[in-house]
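Visitor: Heads up, there are several structures right after this.
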Structure I
């Protein structure tokens, strides 16, 4: 796709001269933000990057055609951070090797030992009560868990990239096995389309619920089956958790039936 304006040739020397001048970097940053409405909330949420870091990110984004490089300087999110944190794409289980979500209970609903986060007694008692009174659903598991989203931003004085956990919550994680042999009939891209549709249905009914997908890991090894995960943070859904779980079940089981019909038809 052609750009709106032709790319300037040999801009590197100009960019280097500007980067060598702190006042020039300040003027560039000030000019950029002139067109943003002023508010205390906005100032508080802006990443704390220097004028030179801002300028370097802007120039590198132009040279490398890398939008995420610039977005991290102005809003502390890469392109796909923005999508995930707007609940517009699901989260892969244990993406980039980082454990997310973290199971806090075992397969019998018992609190695990040596937990990485504090679990208040009233939180565990609430989960235990729900867990014990749930009607079992085939190929579905339920855990008390810790889940989070992520932002990526620059260090204050350079372009080193830092990963920051945000939206950290205790909540109830519902795991639903996808049909066996699904990947023999659908490509990853085709599965993703159906997962995305399920996510949109979930956000319509339970805004700010997390959706995970892919293969879980046990002791560093991927399990054999794909799963869909719905994570309901207690902060948002705790007051009517049983009802919210029923709604999540309906969406996830509907998705699974849709996938099973597809597998049977091919």
Structure II
């Protein structure tokens, strides 16, 4: 019981600090936020947003118990709070109806299978995370934090495809997100050699056209800017079309060497 109480106190202090840091940087949250532990969670955590407007409801950040010992806990909390912030300000990047309309249009027009549709939806998470992480990187800008972030994203990189085109598309998109996250904030150079080796190994199994598609997709994430809702819908459609070129290339993985 005492250990559980200490964990709760530690988490609440971490949450309060993150909320304060966001407020001081101009990103004030209006809804109440609580944080709780899920001892059975295999990944770091997630957020449950109960309301999508100001001053209406309660949001919960759920964190795995093992993540309490992670050096990236503060970054994780900031990341989830940033999702809450973008939801509260009604950003198009967090408007479910806008996202679903574009996603369903692509799925219908391309005749995507359930697995392909799921891969596309996972790919959208990378775009959404690129957006919210602009806040996170702004707040985690000291030498120690930057090194932690670089090491964190380096572990995301895959260097060998599985031979399943849908799964490999998800891995490619994940590689692009990891690299773009650092390039977007000008902190890629220190780990560029390691990331390049992993990524080039992965892409060596593909035709040249796929390598070009990957580079275009990565560049989109590096340079994306969030503007008004109409522009976001157009950009989101473009983003999904870029994912389709990875998902259904003219020639996909031919032979796993």
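Visitor: So distance in nm of label points 7 Å out along Cα→Cβ at positions 30 and 70, computed for just one structure, reads 3.0; which one of I, II is that? Mind showing how you got there, number by number?
Guide: Working: I: 2.2; II: 3.0.
Going label by label, the one that fits is II.
Visitor: Can you rank I, II by FRET efficiency 1/(1 + (r/R0)^6) of positions 198 and 238 (r between Cβ atoms, R0 = 25 Å, to 0.05) and just name the one with the largest value?
Guide: Numbers: I: 0.65; II: 0.40.
Across I, II, FRET efficiency 1/(1 + (r/R0)^6) of positions 198 and 238 (r between Cβ atoms, R0 = 25 Å, to 0.05) peaks for I.
Visitor: Please state which of the structures I, II yields -21000 when helix-only ellipticity at 222 nm (-39500 (n - 2.57) for each DSSP H run of 4 or more, over all residues; to 500) is computed from it.
Guide: II
Visitor: If Kirkwood radius over Cα pairs in Å computes to 21.3, which of I, II did it come from? It would help to have the intermediate numbers written out before the result.
Guide: Values: I: 21.3; II: 19.5.
This figure was derived from I.
Values in this text are rule-based calculations from the coordinates and carry no lab data. What you see is a predicted model, and the numbers here were worked out from it, not measured in a lab. Cβ atoms are built from the backbone, for glycine too; each structure is taken alone.
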